[in-house]
Structure 1
Amino acid sequence: MVKTNNENREWYLFDANKKVVGRLATQIADLLRGKNKPNFMPNIDQGDYVVVINADKVILTGNKEDQKRYYKHTGYIGNLKIKTVAEIRESDPEYILKHAVTGMLPDNKLRDGFLSRFKIYAGSKHPHQNIKFVNQE
């Protein structure tokens, strides 16, 4: 059995400025799960830390900027909340990328651990300045 600890976890920094949401989300989801490691096992959390800056500047391809809708139901009858991409960008700009990454992770007990290592910031400033990142994209 492989033991997981934080000693062999790397830190990755992504600049989301003018990057396509889906393509960036797949790279992030693979790093969070640890699929880039040679000893990857789907039932063990061996993923890395991922920090994303400028998440408010991601782009959506095609007509998704006008046509895509985000749905949320409160649980009460008739309380379906629908928001457009423009409304989401205004209120919570990190949500677009976080929603895409969450959808690409498996829906099991490991998902919370994956998302706890996912740090996302709307601007270019982040509190992880003193950490040595593997890549600076």
Structure 2
Amino acid sequence: MATVYPKPEEVQRDWWIVDLAGLTVGRAASQIATVLRGKHKPIFTPHVDTGDFVVCINAEKVKFTGRKLDQKEYHRFTGYIGNMKHETARELLERKPEEVIKIAVRRMLPRNALGRQTYKKLKVYSGSEHPHSAQPLKALEVEA
């Protein structure tokens, strides 16, 4: 009997909403990455994008465990010699709160073209307002 693989155009994509208020960054990011890849579906196939869209709200209210807020560093390179920029999690959370979740989820996805395509289905907002109210959003329960 032949194995039947899902075709990208036949995949049913749902929209999930996650309220990040009070959730730990890594635990929330791992469950969001699972839904983005489609690993929660019985039709999951590693080489086909079977995942759903995820809308994250209240990114400014996420928490870090232990002393990560002051000890965890995020690095970015501008492309010029000697311009490696460092900032702590506290500084990044104040400057761009949605980037904390985006970086955590991006690092949990595959580093290939499929991972980049999957990452585009993630929408993160620092407040509780979002422009996706026209979509039928289901609440994603993330274990803290």
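Any read-out appearing in this document is the output of simple, stated calculations on the displayed coordinates, not a laboratory observation. Quantities reported herein were computed from a predicted structural model and do not represent experimental measurements. Cβ atoms are built from the backbone, for glycine too; each structure is taken alone.
Suppose distance in nm of label points 7 Å out along Cα→Cβ at positions 49 and 97 works out to 1.7; of 1, 2, which structure was it derived from? Mind dumping the intermediate values first?
On the way: 1: 1.7; 2: 2.9.
Clearly, the read-out refers to 1.
Who wins on mean projected area of the Cα convex hull in nm², for residues 25-80 alone among 1, 2, i.e. which is largest?
1
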